[in-house]
1. If you rank structures I, II by FRET efficiency 1/(1 + (r/R0)^6) of positions 10 and 90 (r between Cβ atoms, R0 = 30 Å, to 0.05), which sits at the top with the largest value?
2. Here helix-only ellipticity at 222 nm (-39500 (n - 2.57) for each DSSP H run of 4 or more, over all residues; to 500) has been calculated and equals -29000, so which of I, II was it run on?
3. For distance in nm of label points 7 Å out along Cα→Cβ at positions 34 and 82, which of the structures I, II scores highest?
4. From I, II, which structure was percent of Cα pairs over 15 Å apart, for residues 58-121 alone = 68 calculated on?
5. Using distance in nm of label points 7 Å out along Cα→Cβ at positions 18 and 114 for the comparison, can you identify which of I, II gives the largest number?
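Quick note: the coordinates plus some simple rules give every number you see, no bench work behind them. Computed from a predicted model, the values in this text were never measured in an experiment. Cβ atoms are built from the backbone, for glycine too; each structure is taken alone.
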Structure I
Amino acid sequence: MQAAYLISLVSASTHTRILRSSGVLLILLGIVHLVATPHIASLIRHSTSVEAANMLVPPMLLNHVLVGVLLLPLGWLVLYAARHSAARVAWAQLALMGFRYFDAPLFVLGAALVTAAAVALLFAAFSRVT
């Protein structure tokens, strides 16, 4: 309830800018995903045995390409829906999910776990070991 109240304080122009920026970032992430695909396959081939690489590379390539391709239209949808979402057009609110799901305890738990995992991984990635 409090999160929805705090977000409602954001102006329509700020809401639109945030969503447009997110859309552009998702498109860029899709492009990076696709560009990185052959490099990851090469890394697996050089880091594992031939048998393991033969088992790991095909599903990894499929997954990486699918995620990269799916990020492109998702980013475009967020970019396109940004202005409509700020105007509270129903289809844009539905496309961008809204906050109604945050009334479900399991959804909140799932979102909290994903956020906690992301923060923990960022902390571990950028901290120095002494």
Structure II
Amino acid sequence: MKLKLAAFLPEIIKHFFKKPATVQYPFQKSYPPEGFRGTPILKSEMCIACKACERDCPAEAIEITTVSAEEKTFRMVIHNDRCIHCGQCVDSCTTDAMYLNMDFELATDDRHNLKAVYDYRRAIPQKKTTAAAL
């Protein structure tokens, strides 16, 4: 099978005048699209330590342990090396204490650097007041 250069010439010339389809990363910054599921982050002042996020995480990337029962302090560890960024922890959270940021540049040479540790005191759930209750 013999290929002729003349058959490819129009295609080659057309690509000389097109803009590149890729970005010159890391020299040009790339931004994630709308709805991107990034790294899970805890807003500790809102967490009531119900452990719904830990229970529903399919990758078992969240650990919540009790530090002190008397002081109601807890430790949450999010293992980003295990996290599959599905967003189930955010969906399961009853107090909106978890959210997904837009960070996608997580590369590191040691997987232990991907661990996020939060030490916090259990939040007191606030009852929502309505206009009818007042």
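1. Numbers: I: 0.95; II: 0.05.
With respect to FRET efficiency 1/(1 + (r/R0)^6) of positions 10 and 90 (r between Cβ atoms, R0 = 30 Å, to 0.05), the highest-scoring structure among I, II is I.
2. Values: I: -29000; II: -4000.
So the calculation was done on I.
3. II
4. Details: I: 68; II: 59.
Working through the options, I get structure I.
5. On the way: I: 1.6; II: 3.4.
With respect to distance in nm of label points 7 Å out along Cα→Cβ at positions 18 and 114, the highest-scoring structure among I, II is II.
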